[in-house]
Structure 1
């Protein structure tokens, strides 16, 4: 798992006024919360934030927060980033402080590897789950979950039970739901809707 340090500044002025002032100064206002820490408001440089989470691990990058506050030296991950719909400027960020020695739940993106036989024959690969929930130590979070699809023919399905993850990582689930499937174009959009409806039914 990728790790990075991120300098943040304690923001003493809370509320919307403090957040607006931070944005006018070109900073991203945010909050740090988690177990054994009193939530605190902070500001962070947008370029520093983008650089810290810009690698393959993205939001799952294990960050060491640095600055004058109770958060100094804590491990944290990004839980949410709000972005202006027009300017695409980051307007707020949430950091969750975590215990690097305790296993927890994290969301990890699925990465399709290869080109399936079914696609080469004219079918369409449908990624039903773009992310999967994993249970592991923060230091063991994989950047992505690779799923090889070369051998998939039209009609083949990859279920959660078929997915292989690194040692020390678990995929908690109660239902053997669909992650990837390959469909033909015979039914057009109806086929896609049918696959999605079946995936929902599996979890019902």
Structure 2
């Protein structure tokens, strides 16, 4: 029983990318809907797996051609969710996992009412500061801006269906898997063929 749209959001530095990576390795029924972005690749990021990295001209063309379900400007760069990518995953009867900021997550929920929105938060702002300082990227220069953004993003947590506190990756991934398994087995997600079979057996 696949076909869920799962949105994972978290402040920068919370561990969202690593969590999604472990989840994809654990579930063969889940595929990553790879977003498009205008930002430069970070160390170890792979084109087509982490993101589709495009220039502003290409991104604007995709907007004009209505190729995005949603798009937004985040930390000075643009990010967008491809209609084609997401629809292909759903059509193949896989669950789709989307790694999005809060703007993107809320926009997805508006268009897909059954989307499962999960917000991941750090144990504390102090811990988030430490994690951001430990990242070997140019973004550390904008540490205070990112912490300010994190506080703003956390204020949207009540727009989400679930939350997880990322004390450690292993427990967070296990809890995330439990949420997805539970969502797959909602009565409202019963396949039509199984419903007919059950009703027939009750006659």
Structure 3
């Protein structure tokens, strides 16, 4: 955490400058307690835009291959990332996510599960992991829309990070869990994210 906050102070302003980040709704970020930060996913740059927009540390799932690179592995671990094997159902990664949320941390997850460059997020597929984590950790979800022209990052083009109001756990509408319900809730979360887009 100390390393992360020192690094954040050093580079967050630079990232916001380079990506021309405009932040709306920063007051909606919970000051304490576990919460899943859910955003649409266009590029790896989303991670930098989001981290530079939040004062609290965000924890991320990163593909396991990155942790096999010695120097990079040490760096991303220090920055709060933890691994997930995207080639299979990674139960350990989900347990780690739920544990972090119960410990009061902010975990960033993307309902789409992967990057969709140049595609309206409303037209993309979703995964059920976000809802599964919320159900088992009993935490709220914070919807965030990353607004980009043509849904792509480009030099000197503005990046808008629009942070919505938290969706309480009770408002997510869980009844008893299960794969079908997880997909329904994840779909609703992505819809809430897309509704933050003013255009």
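Assign the value 68, 41, 29, calculated as Cα extents along the principal axes in Å, to the correct structure from 1, 2, 3. If you can, show how the numbers build up before the last one.
Details: 1: 60, 40, 31; 2: 68, 41, 29; 3: 45, 42, 33.
The structure behind it is 2.
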As an exercise: mean count of other Cβ atoms within 10 Å over residues 99-106, calculated from one structure in 1, 2, 3, equals 13.1. Which structure is it? 1
Which of 1, 2, 3 yields 21.0 for mean count of other Cβ atoms within 10 Å over residues 27-34, as computed? 1
Kindly point out which one of 1, 2, 3 the value -11000 was derived from, the read-out being helix-only ellipticity at 222 nm (-39500 (n - 2.57) for each DSSP H run of 4 or more, over all residues; to 500). 3
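Any read-out appearing in this document is the output of simple, stated calculations on the displayed coordinates, not a laboratory observation. It should be emphasised that the depicted structure is a prediction, and the values quoted were computed from it without experimental measurement. Cβ atoms are built from the backbone, for glycine too; each structure is taken alone.
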